[in-house]
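Heads up, there are several structures right after this.
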Structure I
Amino acid sequence: MIIKSTSPFDLSRKKNRWSEKLIKLFLTFAGIVSIFTTIAIVYELGKESLLFFSLPEVNLVDFLTTTTWQPSIGKFGVLPLVTSTLITSFFAMLVAIPLGLGAAIFLSEYASERTRKVIKPILEILAGIPTVVYGYFALTFMTPILRSIFGENKVEIYNMLSAGLVMGIMILPLISSMSEDALHAVPRSLRDAAFGLGATRLETSIQIVLPAALSGIIAAVILGISRAVGETMIVAIAAGSGPNFTFNPFKAAETMTGYIARISGGDLAYDTADYNSIFAIGLLLFLITLLLNMISRKISRKYREVYE
């Protein structure tokens, strides 16, 4: 006896789904454009950087190891720009990691679904504020607070600490949102098993859910670090505009992105040392963020294999 299917979805018959083909074609095109754009950026950075390092007064070893950056007198030590970038990023993550992770745990494990739908979009509004606004917020609000706490003689008007703290506020929604998604994706069965064994909500959150979502949380943190390293307007406005090799966060110091923004806005002739230096610094910044992304992928893959 042969039963004929009356279902409108006849899987035995091949159909021409033009919409799916168009979507596939569009996604392929988007991927090709992304790859081509990345290659083009690397090509331009590399081409202009070669012009910089081919100058007789520029040496690659001195560029990476010396501590004086004054192109006007032929001093091209990039360490002052690198250290200030790392210091501001350090203070940014000092704010963003604990607050962002705490907000993520609250939204995932403690807040009701209604509260979560209200608070999460409000928190993500911080990510939509222009960074130039954050820069002036650091200069006009955060810096006076720091000067009143630590003393006006210790804290300069332009300083790395205020820029780093406000950068942390800016990055907080990124870390909290990605971490909350990772925590929310942990199977409910793990929580129920912990509750069945008598664990409290805090013990379940810290000892069960957090380790299970560790790969996603680490990816969020490293992505936040990359965002802090590449931030421009906040450090350009609040951190200072002169290369200064110092580890004192109360001092003014120019970051890599701040230098690129300042030099790009000036009246420079093409193929000069000052002009070509911004591409060399841009290439170094690209390599730093690439290294961070590679570390993120490696760590995430390692911990995902443990908890899957």
Structure II
Amino acid sequence: MENIIIIGSGPSGYTAALYTARANMNPLLFEGEFSKEILPGGQLMTTTEVENYPGFPEGVTGPEMMDLFKKQALRFGTRILAETITEVDFSKRPFTVKAKDKSWQAKAVIIATGATARYLGLESEEKFMNRGVSACATCDGALPRFRNKPLVVVGGGDTAMEEALFLTTYASRVHVVHRRDKFRASKIMGDRVIANPKITVEWFSVVDEVLGEDKAGVTGVRIKDVRTNETRDIECTGYFSAIGHKPNTDLFKGILDMDETGYLITKPGSTYTNIEGVFAAGDVQDKIYRQAITAAGSGCMAALDATRWLETQEH
């Protein structure tokens, strides 16, 4: 019987592990088996440079940072298994989690399975990942390769508008590629993008291919007019996918409360889910900020919530 099981790693999972380990809770963390769908360490494992996390004045790569997080959690006694949880039973306590033919029981569970950025599915997106292809302007927009260079943002919702406006601080020009003649975004955000002199909107257009070279990374984007099928190339050094994120919550459907997109719903000002003793931290329950530091912060919150809850149960 475990005190606390943490499902997922990344900044939220490792921080939850660090705090619960230091509280002598002897946590067991499942970071998942490496696959195309699961990346132990979370989205930062695909980030080449992190410059906006306090304490790293010279910057750090995402994998290096996650290795440090993991080592710190291990130092205080966290046990980490590279198993992917495939089934959970939260209908009674103790809770049960399963991976293949093995199962574990726990008094409390912290869910930190994160979210996955959506891409169009082009092979060229994957080829140039971290070499000009990104899904987070806030994380990557200020990097040297993007400064004073033309950039492309794909999408038509509020996220795409925010990303495009943010990138105008650094880029020489931002091209927003959208398949229709009006945005899905709120009118105020769409109007700001249209009015910005550094933004060109490519209406009725879809991305056909991300162009680049092995050494240079992204050098351009080929777009196609959906009315005529004509293609043309836009020169750029960065391609930002802003078509949303998918929270990794399929495992909890019908069990935990979610919003229409699949993000876990937590009680305001806490990490409590609708099931007492089950907590959620990081991008799995955060569709607004989605930063390493906010994920780590909510991992700390989940650890404190879970520890205090367990203490009340024992009393």
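17.9, 48 is what came out when Rg and Dmax of the Cα atoms in Å, for residues 218-257 alone was calculated for one structure; which of I, II is it?
Clearly, the read-out refers to II.
If FRET efficiency 1/(1 + (r/R0)^6) of positions 50 and 298 (r between Cβ atoms, R0 = 35 Å, to 0.05) is computed to be 0.70, which of I, II is the source?
Going label by label, the one that fits is I.
Looking at FRET efficiency 1/(1 + (r/R0)^6) of positions 146 and 210 (r between Cβ atoms, R0 = 35 Å, to 0.05), point out which structure of I, II has the largest value.
Structure II comes out on top.
Identify the structure, out of I, II, from whose coordinates mean count of other Cβ atoms within 10 Å over residues 74-81 was calculated to give 16.4.
Here the read-out was taken from II.
Out of I, II, choose the structure whose coordinates give helix-only ellipticity at 222 nm (-39500 (n - 2.57) for each DSSP H run of 4 or more, over all residues; to 500) equal to -21500 when calculated.
I
When mean count of other Cβ atoms within 10 Å over residues 162-169 is computed for each of I, II, which one produces 20.2?
Computing mean count of other Cβ atoms within 10 Å over residues 162-169 on every structure in I, II gives 20.2 only for II.
For which of I, II does distance in nm of label points 7 Å out along Cα→Cβ at positions 42 and 274, calculated from the coordinates, equal 3.2?
So the calculation was done on I.
Looking at structures I, II, which one was relative contact order in percent (Cα under 8 Å, 6 or more apart) calculated from, given that it came out as 24?
Among I, II, the structure yielding 24 for relative contact order in percent (Cα under 8 Å, 6 or more apart) is I.
Which of I, II yields 21.0, 70 for Rg and Dmax of the Cα atoms in Å, as computed?
II
We did not get these values from a lab; they are worked out from the coordinates using the rules stated. Since this is a predicted model, take the numbers as computed values, not measurements. Cβ atoms are built from the backbone, for glycine too; each structure is taken alone.
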